[in-house]
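Asks: Just below sit the structures, each encoded as C-alpha cells.
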Structure 1
C-alpha cells in the first residue's frame, strides 16, 4: 500500500475521535449554560407560553392545561389513564407538568419552571422515551435542542447567551424592559407574626396570563381571622396601566375595595397609599413593603384618621416560605 494511503487510513480514526471529543465538549458546555440560565419572569408568567410551545410541537397536554390555550380539557377517564399529569403548582410558585405521548417520536416531556428568589425562574426539561416492548415504561433523557428551542420562545436573549451567539437585534433592543420589576421579588409565599401574635400569610403570584399580580391571604390591615389557603382569604390585585404605573386594589374581608397607588414622594421605595379607602372613610392608609434581600419583607401599616397625619398601626416581618 502506498505510504500516503496508509497515513490517511491512520489519520481518519484520529480525526473522527477529535470531532467526537469536540462535539462532546460543546454539548457539555451547552448543558452547563442551560443549567445556569435564569429568566427574569416568574413561572406563572412563562407558563402559558410554555404550554403553547409544547402544544405546537405536538405534545398532548393533560387535564385542565389545554383550557389555558382555549382548547377542550381532558375528561376524567383520560386523566386517570394518562401517563402524564396536568400542571401542579408548588408553594413557592414553581410549576411542573408531564405531557402525554407524542406519537411520531414516542416521547413525552416533563417541564418544570422553578421559582428563583427575587422573582425569576429557571427551566428544567426532561424527555421521556417510550420503551419498545413496554409502552408503560419510559427512559429519561435530556434534549438540549428542545431546551434551547423553548428558551428561544421564552427569552431569545437568554437563548443566545446559552449558545454563545449574538442575540437577535429586535430581542436585544427590548431586553431589560420589565414593567413588573418593582414588585417581581414579592412573588412567593410570605409568613410572619403580626400585632398581638396573629399569624400573617401572604401569597403573591401572577394571574390571568400575567395581567395581574395577585395577593391572597391574611387581610392587608392585619385584622380579621387567620388566613389559611382557601379559607378566610382576602384578595388583592396589582395591575399596570399603559404607562407602567401600578395600582393595587384590595378586596377586603369586609366586602369593601381599597385602592392603593405608589407614593409619589418615595419613588425609591415600595410604598402604597390609599387616599380614599372604603374601609376607612375620610382617612388614608399607607403600606410600606421594605425589602431585606430576597428572603424577608418588613411590612409597615400606617393609618391617618380624617384631618390627622399618618401613625403606625402595626408592622410585621415576613419571611419567604420554602
Structure 2
C-alpha cells in the first residue's frame, strides 16, 4: 500500500481548519482528504466505506469528536484516528487513547508536529493493510483445508474460541491471547499437505498413514513461520500434539517443556475432535468427552489446564453450537 492510496477523512466544524489540513497534506505530497463539517457526517462516511486515517476536531456540533472516536472505532477497529483540539488536556488525551485514538495534538499545532503525527498514522494504516491481507490468506487456507477434509468444518474456529477462553482462565494477557487465537485457528492448516484419502479414511489408519498424519504440526509450522505477525504462534502450532508424559509428537516433549499455549490447544482440540463427527466414528456426548479429558490428566494433558477446562466448561462452551 502506497501513501497515495491512503483514504483520509477530515472532520472539523471550522472551515479554515479543514482547509489548513488539506493544504498541509497537499504540500507534503499526501492524497487529497475528504472534508466534512461535523461528527455525524464523518460517521456516515465511515459507515459507507473503509477509511485509513480520520483527523477530527474535538469540539464540534451535532457529535463531539470524543463521541465520534468511540463510534468510529466500533464501526471500524482498524481506523487510525488523530484528534486535534484547542482545549486539550492530559486527561482528554488519555481518555481518547483508551477509546482507540492513535494520536492527540493541540491547536495551534506546528506543521512538522502534525506531519509527524500523520506519518505515525500512515505507518499504522499500512501495517493494518498488510495484516488484513495476511488474514485473507489465512481464511483462504482454512477454506481450502475444510473443503479437503469435510470433517474439519468449523473445527478450527471452535478450537480458537475455546482456546482463547481457556487461556483467559490460565492467566494469559491480551497479547498472549491474540497469539494463542492465531495458533489455535491455524493448528491444523498443515493437513492441507496430507492426502485427502488419508484424512477422510473410514477404516483404521495403517502405520504409514498415521506417520503421514503426524507430519501435520510440522507442515503447519512451516506454512505460518514466514508470516511475521504469525511467528509468535509457531511453537504452539508445532507442539499441540505433544503429551504431558512425553509420548506425543513431533519432538516428544513432556510436562512444562511443552509451551503453555500448545498445552491449552491440546485440551480443547481433543475435546472438539471427540464431540464432532469423524470419518471413523460418530460424535461423543460432551459428558463422555469431558471424562476422557479428566482421565488423561498427567498422561496426555497438563493437569492444571484440564482442571481449568472442567471448572469453566459452561463458560467455555457458551457458543450455541458447542452447548450439549
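Asks: Among the shown structures 1, 2, from which was the value -7500 of helix-only ellipticity at 222 nm (-39500 (n - 2.57) for each DSSP H run of 4 or more, over all residues; to 500) calculated?
Replies: Answer by label: 1.
Asks: Comparing distance in nm of label points 7 Å out along Cα→Cβ at positions 103 and 303 across 1, 2, which is largest?
Replies: 1
Asks: Can you say which of 1, 2 returns 1.30 when Cα Rg over 2.2 N^0.38 Å is computed?
Replies: Answer by label: 1.
Asks: Which structure, out of 1, 2, was FRET efficiency 1/(1 + (r/R0)^6) of positions 239 and 311 (r between Cβ atoms, R0 = 30 Å, to 0.05) calculated from, if the result is 0.80?
Replies: Considering all the candidates, the number was obtained from 2.
Asks: Hey, another quick one. For structures 1, 2, which has the highest computed value of distance in nm of label points 7 Å out along Cα→Cβ at positions 135 and 207?
Replies: Once distance in nm of label points 7 Å out along Cα→Cβ at positions 135 and 207 is worked out for each structure, 2 has the highest.
Asks: With FRET efficiency 1/(1 + (r/R0)^6) of positions 167 and 215 (r between Cβ atoms, R0 = 25 Å, to 0.05) derived from the coordinates and found to be 0.40, which of 1, 2 does the value describe?
Replies: 2
Bear in mind that the values in this text are calculations on the coordinates, not laboratory data. The shown structure was predicted, so the numbers you read here are calculated from the model rather than taken from an experiment. Cβ atoms are built from the backbone, for glycine too; each structure is taken alone.
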